[in-house]
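Structures are listed in the sections that come next.
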Structure 1
Amino acid sequence: MVFEVGIGTSQNWDPEKAAEEAILNAKKSLSGNPSLCFMFSTIHYAKNNGFKKILNKIFTKIPVSTPLVGCTTPGYITNCHCGTKGIIILLINSEEIQVFETYATKTKQAPIKAVKKVINQIKKFEPQNYKNKILIEFTSGPTMPTLPIFKKINLIKSQRIGNIFCKLLPLTSIIGYGVAKDDEILNIIDSELKDYYLIGGANIDDGNLSCNYQFFKNKVLTNSIVGLCIYTNKNIIVDGFLEMQKASNDFEITKTDRSRRIIKEIENFPATEKFLEKTGLDEIAFKNKSLLYRTTLFYPVGFTEKPNSSTAIGAIYGNNILLGHKLIGNKCYILSSSGKFILETPMKLEKYFSSKKSLMFVSGCETGLEALGKKIYIQQEKLLEFTHNTPFITIFFGGEHYKKPNEKSEIRTHSFNSIII
């Protein structure tokens, strides 16, 4: 039976020309109309209604009924190209799948309501004659509000002002800013879609965390979740790995806020002070916002109770540390990595490629992209070494998700997660 995959990319600055080039390249590998379309774009096309122009152009080349979802991303890797600027289109034409797409808005204001809307739509459609069910989802990732005086609010040195901001933080979600709340979303998916595979992530811009967009058919969305379900009898493999190693002994979180997203004390000491001690960093790393981002980016927090999960540090407010996700338990440790370790992680997938597969989709971390820089092509070369011409696509996120049937989702940063069909 037919299972065709086409991948096209373009780096043309003109959004319509880029869309046409990418979609036509992707269609070259298909003998018929696509069963579905994924579209990913870097943030460069946001101006002058660029995303809308891209989607409109795509639907001049494929039937308007084609399910389409996607999101912004800081970068990508495919068989034929990799980079941090451009658009990427993935098409599948197959008689072996059924497809359903869905979306919901206001994920930061009302994450539970949004995901329940998505789940209800999925359950209404769900066919019963397939052994494997896959949900590929993209959730609006973290965004940091900007104020005239403070600009990007990810570093406040004053303890007094930092404490005030911590109290005001819940208000940012009302205007669509703040953490992704994807951990709350995945908890509901775990309980309601237990028998599904899942791959996806919290999507961002270019790492600046100013804004991000999600795509559904010809709609350009913000602060939303989009999902595409694939039902098939083909064999599925889902696996993932942290790109980090444990870099400290376990320590106890002794005080948090009510949301458990803000660490106030570590081992009964002010959290920021103890974090510097645990990482061996100097206070110079906290002198400005750029240095803070580059420093904390490579020192995420791991959870003793769930060692396959991790979360990034999003902001420092005085002696308060804001996490990207809720704490799991009260015992944690610091993780760290290197470019070499990040490059070697994809090789752990080699065991699944004794022969060519139909497709590999990877949810990767923006930190890995940041660490590799121009050496991103080396990771592409390593993937090409063992995938036996299997079409593959890596999309980078600000928080990665994956799940196997009847298991809890893994939500983490600094990881490399794949679904192989």
Structure 2
Amino acid sequence: MKKIAGYVSELIKTILFIGFSIQIILGIVWMCFNFSHAQLFSVSGGPLYIPVEKVGKAAYPVLYLLQLAVAALADYYFVRLWWGNRRLLNIWGALCLLTSPLVLQCHLAVSPFSLVCSLLLLELTFSIHYIRRSEWELSALCSACGCWLMLSLLRPEYLLLGALPILFSVVFKVFARQKSKKKLLRGALVLVAFWGIVWGTLSLSGQESVYSRKNIAFCTFSRAVWPTLWQDSLVLWQPEEVPGLTVEILQQAAEQVEDLRIVVKPMIEEALTEEEAIDFYYLKASGCWILRKKSLLLRCIKDFAGYLLPPVFLSVQLDGRGGETYSGRNYEMMISAHPKWTKEYVSYGCWWFTTALVLTCILAVNLLMMGRMREIPFVPLGLFVILGCVLALAYTFRGAGMLDYKCTAVVMVLWQSLPLATMGKEV
């Protein structure tokens, strides 16, 4: 039985190598075709994204080169976690992660999500080095915290989301490795110091915190009321409850989710005090929950799946079964320059994403059957799955109608890294 499992494992590794190599070839060709194509996304960001966006709008090829270079570096060092110093294999692995279609689109676009993806990968790499090694653990922790700082300045929601890998690694090292109280205190001080730097920098930028009570209340409101805002308002809202907020405005907001934040939100917050606005948001959200509990849950589950497994959801959407989302608009922009090649590239990438994950599950079962369980890096993989689920959940509850695979590009990279990690060093 073990001999058969060994043959199956070698066969799966060969298929994975061939499948990823095809993706690399398709991705490099698509990159060459689209390097002169400007993909300009209207996305807000933190203070660090302002100069990045200016460079992108003035000379987008320069930004593309920068983003590709940072992504290649991050992917290379990330893959080294599994394969050590095998340079050629690490380059091949980095290209596997770089050429995932939806991720590569982010690297060839003017948006913060390419750098966010790369910095989060680097943070994960440093966090895992902090867990594994003791000789330079403080420098690894400081490097991870530096990435967290830059992440927060690119996208303010990473003030908390970006802290997760570091918190996980510190807690794991304390309880699993049973380190001394002195080292625990040292790590905690580094973490608190960087938290103060991140918080202070974001406060000085003058931007409203994404974690303010008012913003969380609005996100809850958005998640619950859209796209049934107009129908539910006939039942839940009193006439002129918010001055100027007419039925026509609500109907338009029900059709265009952007109007909910651009038009409806300012009208509510100008007419009501902050506490009244917060109470208003929660009252309407709870009313919608009572009216449409089942459909609201289904929409949340669909969005969560869309953020957690973007290529799978996009392939469903391209078959006309996913509804209108930001992800669909991303694809329209991606396909505009070279439609035929892009369609084949994305179709193959979405199919290969699912196939590679299925083959990885079979490979993991075979390794268990052969008694080679230690070859599966459970701790890093567990961290990846937890982080992916938290990111998907966070973006699901920022509001309805905004499913956008760019936000969780790093989750796609983490999923693509699972086959590489399970293949082990004997590739």
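Readers should treat all values here as calculations from the given coordinates under stated rules, not as data from a laboratory. In this text the structure is predicted, and so the values were computed from the model without any measurement. Cβ atoms are built from the backbone, for glycine too; each structure is taken alone.
Quick check: 17.8 is what I get for mean count of other Cβ atoms within 10 Å over residues 66-73, calculated from one of 1, 2. Which structure matches? It traces back to 2. For the read-out helix-only ellipticity at 222 nm (-39500 (n - 2.57) for each DSSP H run of 4 or more, over all residues; to 500), a value of -7000 was computed from one structure; give its label from 1, 2. Value -7000 for helix-only ellipticity at 222 nm (-39500 (n - 2.57) for each DSSP H run of 4 or more, over all residues; to 500) corresponds to 1 out of 1, 2.
Computing Rg and Dmax of the Cα atoms in Å across structures 1, 2 gives 23.0, 75 for structure 2.
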